[in-house]
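Next up: the structures, one after another.
No lab work stands behind these numbers, since they all come straight from the coordinates. Computed from a predicted model, the values in this text were never measured in an experiment. Cβ atoms are built from the backbone, for glycine too; each structure is taken alone.
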Structure I
Amino acid sequence: MGATFRGELRGEGLRIALVVSRFNEVVTSRLLAGARSALERHGVREEDMDLAWVPGAFELPIAARRLAESRRYDAVVCLGAVIRGETPHFRYVAAEAARGIAQVSRDTGVPTIFGVITPNTLEQALERAGGKVGNKGYDAAVNAIEMANLMRQLRPD
């Protein structure tokens, strides 16, 4: 067997961009707090975290693309909350946010992490934003650290 590559959970020296949806801010602000906690806990300095607020989850990909293309960041974390309503609108928003964020990652080579939750209710959203189910913002930031470090290892010499 040849080489094995695995991203470490060490944030020292990493620059991370956070893109957060203002829509459902009661939830997304908690996701952001979780993400910042994870980054700090793993050694990312506060001055190495930049934050961009966007109107809603649909707008996450365009801001993420601009940040990733700047080449100033080792990873971009996208946070949002698309809560199911009485119409199928949430499906379109969530699907396009997911598709757009994945496309940014593929096109730029910068890990762009999908931290958008899609619960059925506000109660479920709050449970996933620091409640009994944990904090998906924290999880997304940990994934960003791991992927940023893995990508450093996979750079061609």
Structure II
Amino acid sequence: MSKTDYKLKVLFVCMGNICRSPLAEGIFYAQLQKQNLTERFILDSAGTSDYHVGDCPDTRALAVAQKYNVELRHLARQFQVDDFKEFDYILVMDHLNYDAVLSYAKHEEYHNKVYLFRTFDEDSGEFYDVPDPYYGTEEDFAEVGEIAMRASAGFINFLEQEGKL
């Protein structure tokens, strides 16, 4: 199977799966569309908690997504151990959830699949957490959208450098 036949599987993870991770998934998909790469990927998002399982994304996340011409059709789900087998890359929104995801890892090789999403954001400095906007305002959600745009571009560049695209 050539690398053009294989679909890279990417999972975005936050806490409740109604704010950051579905927004990051949607914005990443929009970036892939611009580069005609959507056929090369399978995307999903999940949360480390079960607080919002089955819920639609937060209305503020939907509003920000709309500004990027992104439609979020997602129902929240909880991260599962089998996600390590299913996905090639697990992009986590902050250190708390990064640690939670790694606590599920039964095999050392799974650790190599898990990244802090913002490590791909060239403007992050040394702060690699995508801030949780849940208790904030629409401006906080807009900031997450901007971070997701930069981190998505950086992740695509990373994949190109790794020879995955």
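Among the shown structures I, II, from which was the value 25, 11, 4 of semi-axes √(5λ) of the Cα gyration tensor in Å, for residues 103-142 alone calculated?
Going label by label, the one that fits is I.
Compare mean count of other Cβ atoms within 10 Å over residues 15-22 across structures I, II and report the one with the greatest value.
II
Give the label, chosen from I, II, of the structure having the highest value of FRET efficiency 1/(1 + (r/R0)^6) of positions 7 and 23 (r between Cβ atoms, R0 = 25 Å, to 0.05).
II
For which of the structures I, II does the calculation of FRET efficiency 1/(1 + (r/R0)^6) of positions 111 and 135 (r between Cβ atoms, R0 = 35 Å, to 0.05) return 0.95?
Derived from I, not from the others.
If Rg/Rh (Cα atoms, Kirkwood Rh) is calculated from each of I, II, which structure is the one that comes out at 0.98?
I
Name the one structure among I, II that helix-only ellipticity at 222 nm (-39500 (n - 2.57) for each DSSP H run of 4 or more, over all residues; to 500) of -12000 was derived from.
II
From which structure (I, II) was relative contact order in percent (Cα under 8 Å, 6 or more apart) calculated, if the value obtained is 33?
This value belongs to structure I.
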